[in-house]
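As C-alpha cells, here come the structures.
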Structure I
C-alpha cells in the first residue's frame, strides 16, 4: 500500500505530511505537488525545503493539456474567475486523477483539508474515498434547494438555479450530477484498488496545524508571516482584497508579470468589481468595462495613501493573521 500526500506548500498539507510520516513511515509515502506555474517563488522554495528536510519522495505533476496558468489562459482566451474556476479542475484535479490512475496498488491519500475553511469543506468527511463522486452525486436538485434556501441573499444566477431546481423537483426529477473525467478508467481502477482518503486535521484550527509543524522543528511557509492567510496561486482568483494589496505593496516584480501575462492572454486576471466603477476602463470591442492590473494597483494605492503616512516601517514586523508572531 502506498501513502500519497498532496502537497501545496501551505500549513494544512504540511501538517498532514508530517502526520503521515509519523504514522506510516517516510519510506512508504510519496508527496505530490500539482504545479499551476502560478505560485510564489517563496512557496516553491518552501516546498523544496520541506521535501529536503523530511526526506520524503516527491513528485511534481503538471497538466497534460496546459503548460500552467498562463498557457491555459492564452488557449482559452481568458483567465479563470471566482464564478468559473476551471483552473482548479484543469491544473490540479485532472493531473491528480491521472496520477492516481497510474498507480497499481492500494492507496491512502492524506489530505490537508479542514472543516472551518469554508461551508463547503465543513460538509466533507474525515474519512471517505477519493473517487466518491463517481459513485454518488455531488449535486442534486434537492441539494440546490437546501443550499440556496438557507442563504439570505442570492445573485440572479443563484435565483435562477434555485427556481429551476424547484421546478424540476415538482416534476419528480433530481437530475443527479457525477464526476465524469476518465469515468471508464476510474471504474476499472476501482475494481482492483482502494482509494481511501484520510483528513487528519479535519477538525483542527489554523493555529493548531501551524503549531503541529513548529513543534516538530519544521518552519512554515514564510508567506504566513507576511500577512497571507492562505498559500496557493499567487494571486488566486479567490484571494482577499487585503492579499491583493500585499502583493501590490511588496512585490512589484509580480505585478509586472501579471501585466505581461494579461497582455499575452488578452484578458484581465481580476473581475471588474474588484475595483469601483470609476477605476474600470473601456476597451475597444468590449461592451463592459474591464479591470486590468493597473486599475487594481491604482485603486489600492489610492485607498492606502493616507494610511501609509502612519504605518510602521519596520520591514521585519510580523504581519501574520495567525498566532505565530511571538
Structure II
C-alpha cells in the first residue's frame, strides 16, 4: 500500500513517557531537576578548572574537558522539556523540533563514544611509545583523527535523521517516551521502514565497534604495564586506565540497556524509557565524579577553587552582616 495517497502525516507528537504512573508522574520533576542541576554544576566545574589551569592543557585533560562539555550541553537539549512535561503536563513537540532534538542527542552520544576512543589512543601511545609520544600525538595528527570521527558521526546521524524526513507518520502521534528517540519515532511511521531500522542497528554497531577498539587497546596497554617493572609510573598508569575503563563500562551498559529495551517485548515500557534516559543522563553524572575524584591533578584544582570561593563567601558575608 502506498501511504502517500492518504496525503496525511502528523506534524506534532506527544511525548507521554511515564504516564502509566498517573498522578505520580509529576513527582518525577524533583529527581530529574536534581540530576539536571548536578550535571550542569559538576561538568561546569570540570570545564572551568581545565580551561583555567594551563598545566591541564595536555591532550588527556583536554579530552576530559570535551567530555565535560558534552555533559554540560546535552542536558540542555533533553531535560528542560522533560521538566515542563512532568510539572505542567505539556507534552507536545513539533515534528521538526523533534528531529532537531534527535540529531543533537545522537550526535552527543556518538561524540562521547568517539572521545573515549581518542582517550584510549592517547593512553596507548603514552604507555606503549613514551619516547615517541609527541611524534604521534601532536596537533596535526590529533586534528586529523578528530575530524575523521566528526565526519563519521555527522554523516551517520544526518543520514539517520534525514531518512525520517520523507516518512508519513499516520499511525499515531503519541510517543511513549520523554525524548524523540529514533526507534520510538520510527514506530509511528507507515510504509517500508527497513532502512530506518537498519540505521538504528548501524548506530549500535558504531558504538559497539568503538567499545571493542577501546577494550582491545586497553588489553594491550595492561599487558605492557604488567610486564614492566613495578613502580610509581606503573601504578599511575593502572590508575589512569582503570578510570577510563570505569567511564566506558557506565556508558556501554547504558547503551546496551537502551538497545535491548526495544527488542525484548517483555520489558515494561516505563523500564524501557528509564533505560534510554539512563543512557542519556547517567554518563553525564558519573563522568565528572569519576574524573574529578580519581584524577589527582583535576581533584587538587577543584578543591583549591572551592576552598578559595568558600573563603571569599565567608569574607563577604562577614562584611554584609557586621
Structure III
C-alpha cells in the first residue's frame, strides 16, 4: 500500500492533541466554551484514530495478513504495558486484578486494548459470515456496528442522566466505542480498494459533513454541559459518527507532499510516551501549559528522532514510496 502522507499529518496532529488533553489544562480552566472544545471538538480524536486503524486493517485482511495485524497490535500493546509497569503495578493485588488491568489497559493504553478487541471482533465476524452467509458478510458487520454503537451511546447517556450508576469503562471500551469506528475504517478501506478514491463521496459533501460535524460536536457538548454542568465528561458524542468519518475521508482525499522526515514514528512516540513525559514534568515542578507541552510533545519527538538514527525497523527516513503503515499506532 502506498504511503498516504495526509494520514501521517493527521495522526501527528491528533497525537499532539492527545498530549494536550492529558495536560489537564482544559479541566483546570473549564468554562462552557472550553467544554465545547474539550468534550466537543476534541472528542473526534479517538474515533478518527480508530477509523485509521480500521482502514489499514482492511489492507492487511485483503493480503491475508489479518491475524498477523492482530498479533502486531497485541505485541505493541503488551510492550508498552511492560514499559508502564511501574505506573500500574500498585493497582494489582492478585490474579483477578492483573487480568482486569491487562484487559482494560493502563490509562491511555486502553486505546490499544480497544483496537485489539475491535480488530478481533471484525475478524471473527468475517470468518463467521463467510462460513454461514458469504453474501451477507458486510451486512452482518454493519448490523453489529449499529447494535454496538447504539448500546454504547445509550449506556453513556444513561450514565450522564444519573438514573443509573454506570462506570465509564462499561461503554468507553473496545466493543462499544472502538469497534464501530474501526469497522467504519475497515469498510472505507474496502470501498477505496474496490473503486479507488473515486469511491469516496463527493468532495463538497465530505467537506460539508466535516464542518457540519464539528459544529454538531460543539452543539452536543454545549447541550450536555447545560444539562449536567461542565464537570461531567462526554466520551462518545453522537455527532462523532458524523465528524470522525468525514474528517478521515476529507484527509484521505487530500493529496499532501511527503514530509522531510518520517512522521509516523514521531506521532507514535508522542502518543505512547507523553504520559511518562508529563509525569516527569510534574515531578520537576513544571506546571505551565507551554512547559508541559514541551515535555509531552518535545521529549517523545526527540526520542523518535534519536531512534531514527539507529537501524531500528519503523524509524528513520523513508527509502521507498511504496510502504505500508503500522497497523494501529498513531
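Relative contact order in percent (Cα under 8 Å, 6 or more apart) computed as 33: which structure among I, II, III? List each step's numbers first, then the result.
On the way: I: 22; II: 26; III: 33.
Attributed to the structure labelled III.
Among I, II, III, considering only distance in nm of label points 7 Å out along Cα→Cβ at positions 9 and 185, which has the greatest calculated value? Write out the running numbers ahead of the final one.
Numbers: I: 2.7; II: 1.2; III: 1.9.
Between I, II, III, the highest calculated value is found for I.
With helix-only ellipticity at 222 nm (-39500 (n - 2.57) for each DSSP H run of 4 or more, over all residues; to 500) derived from the coordinates and found to be -26000, which of I, II, III does the value describe? Could you put the intermediate results ahead of the total?
Values: I: -11500; II: -26000; III: -21000.
Considering all the candidates, the number was obtained from II.
A value of 21.2 was computed for mean projected area of the Cα convex hull in nm²; which of I, II, III is the source structure? Before the final figure, lay out each step's value.
On the way: I: 19.7; II: 21.2; III: 18.1.
Checking each candidate, the match is II.
Have a look at I, II, III and say which one yields 88 for volume of the Cα convex hull per residue in Å³, for residues 33-120 alone, as calculated.
Values: I: 140; II: 88; III: 107.
Of the options listed, only II reproduces it.
Any read-out appearing in this document is the output of simple, stated calculations on the displayed coordinates, not a laboratory observation. Worth saying up front: this structure is predicted, and the values here are computed from it rather than measured. Cβ atoms are built from the backbone, for glycine too; each structure is taken alone.
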